[in-house]
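Next up: the structures, one after another.
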Structure I
Amino acid sequence: MFRAEYTITQEDVRLSASCPIHIAEVTLASGEIAAHDHEFYEVALIRSGSATHRTSAARYPISAGSLLILRPGQVHAFEDIDQLELFNIYYLSEWLLRDPHLPIEAPALCLRFLGDALFPQRSYDAPLHCEIDHSYVQQTERDLAFIENLSKSETDTGLITRTTLLKCMALWNLSFPPAEAEHYLSSPLVQQVQQQIERTINNGDRSDVAGWATELGYSPDHLARSFKTQTGENPSTYYQRRRLQHAQLAVIHSTHSLSEIAHRYGFADSAHFSRDFRKQYHMSPKAYRARFTD
């Protein structure tokens, strides 16, 4: 079995509220990179040289213009390295998903680069690979270098960093062929429910499938069944994930107490919030704040 020999974690990439993206320029003359996985999404853009990329499913050659996308926990390795140069990009998915319109405006992009945080049941089982158009490679290399320089700034560059990274992802996404799951996430019913859920979360209200169904003109059973058929999970599960993602951003981007955050997002109390947060992020909100706050 193809197993990871090590994991790239927060201690390696140091993501934080003020720097939620890490870009590394990697140069390797020869040799290999042992099988490993990652705590976060990783995108690798090959700039020059060549290697063999190994996953649990296959081995295939990569060279200048190859793009690799790996969701957290996916194992891969590099073999037969020959003067390989690449950009490695790591990012906090919730930071990009703070825009509630993004999954509706760009479902295919979200599925590829954020799917594990959005609809895990529709996310890709194997690492993704495609060849990027040369002009897109040149443009995004400049953009990645720009983001890397922004990370050294002492001023708040979050907005321009996020929009520049999304621009890169949008260009890369053009090189992928359509996938069946993209059709599911583009469904009008799915997108209508997503909008209802975002509104509910912003109002600090609890999950209300019957209320959403009434607003949209469906029966509760039809709405829940259709949403699950398309996304792989019921609306309440999606609501809970998105509610925790909103709360997660508040944990690391605000000075509000955990009790205030729990109240803001409709949890019964701070104990309820902490219990659900730990289930999602495998640590308490207090520990998460300490880990991702400068």
Structure II
Amino acid sequence: AVETTAWVLLTALHRDGVTDMAERIVQWLNSVRMTSGGFISPVDTLVALQALTEYAFRARLHEITKMDVGVEFPMSGNKRHKVHIDNSSVLFQTEFEIPKVWGNVIVLAHGTGQAVVQMDVNYGIDHPALVEVPTIPCFDLNVTEYYSTYRNKSALTIQSCFRWVRDSPSWSSAATLEVDTPTGYQLVESEAENIARLGTHPTLRDALVTHHKTVWFFEQIGKDWTCFNFTLRRWFPVANMSLHRQALLYEATARERFVQVLVNSTPLHVLNICEVCGSYQCPYCPHYNTAALYSISPLVILCLLVFLV
């Protein structure tokens, strides 16, 4: 929808110039824009940014933009942020965090020109009924976790199995798999790149490690089940983690073709901090920082006294 709408905007601009219809299209495109500045897929981003740039040039936004934008947070003691936008700062993006995520956000703008205000909201889910599902099923995805027998689950191996389920086409285009990383665990970037380079999966081409997830890039995914593993290791002692995490598989050029699953992590959820720490230096862990007192039998004491006498 984004790519098609962007082509319509380009056609309307070249044929009629800046009209009410063109402005409505621009408003809609900005309403579905991602907080990163792009759109849901690379193709959508390329065409939409081309159309928006053409509109900005024809509407002379760079020349006429001069405005003050104020953002207020009543739930945070009426904290305010003010941003001045003119032709010298129009290319710079301003970001700030909301300290208390609840209540209302009030945006007031004065002046001439156009600006985009976006709010990035993330939340977790813990029930399968809340998982987002596509209109047409495209992928099957199973994610299983295996824990090291020793060292208090300090190593976590994640196995991801997936396949393409649509009849036409016979395989997907370039696909991306995102798997959430438990708090305290990490995969080194070089290890992820080695997994992709060594051909662990026949169509795996690249990998990316972020603070909260691991991202795997595939050339395509076929109709047969295929699997691959990677191992996370604990870097920081964390226990009683979330019961569920998310795994997401989607086509890179068509994000509406996706599958989202919840990964059950009961062993990490019930893991005690004393088990994670596993040392006599752990506070409030009697199993490690106390010793049992052994009482000597009175008979043994009597025998010792007799022997000494």
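Values quoted throughout were computed directly from the atomic coordinates according to the rules given, and no laboratory measurement underlies them. Being a predicted model, the structure only gives us computed values, none of them experimental. Cβ atoms are built from the backbone, for glycine too; each structure is taken alone.
As an exercise: distance in nm of label points 7 Å out along Cα→Cβ at positions 59 and 211, calculated from one structure in I, II, equals 5.7. Which structure is it? Structure of origin is I. With FRET efficiency 1/(1 + (r/R0)^6) of positions 75 and 251 (r between Cβ atoms, R0 = 25 Å, to 0.05) computed over the structures I, II, the top value is the one for I, the highest of the group.
Among the shown structures I, II, from which was the value 1.9 of distance in nm of label points 7 Å out along Cα→Cβ at positions 27 and 115 calculated? Structure of origin is II. Of structures I, II, which gives 2.2 when distance in nm of label points 7 Å out along Cα→Cβ at positions 11 and 35 is computed from the coordinates? It traces back to I. Look at FRET efficiency 1/(1 + (r/R0)^6) of positions 19 and 243 (r between Cβ atoms, R0 = 30 Å, to 0.05) for each of I, II: the largest one is in I. Structures I, II were shown, and mean count of other Cβ atoms within 10 Å over residues 171-178 at 19.5 was computed from II. Assign the value 5.1, calculated as distance in nm of label points 7 Å out along Cα→Cβ at positions 139 and 259, to the correct structure from I, II. That value comes from structure I.
Suppose helix-only ellipticity at 222 nm (-39500 (n - 2.57) for each DSSP H run of 4 or more, over all residues; to 500) works out to -7500; of I, II, which structure was it derived from? Traced to structure II.
State the single structure among I, II that was used to calculate FRET efficiency 1/(1 + (r/R0)^6) of positions 51 and 131 (r between Cβ atoms, R0 = 41 Å, to 0.05), giving 1.00. Structure of origin is I. State the single structure among I, II that was used to calculate Rg/Rh (Cα atoms, Kirkwood Rh), giving 1.17. Checking each candidate, the match is II.
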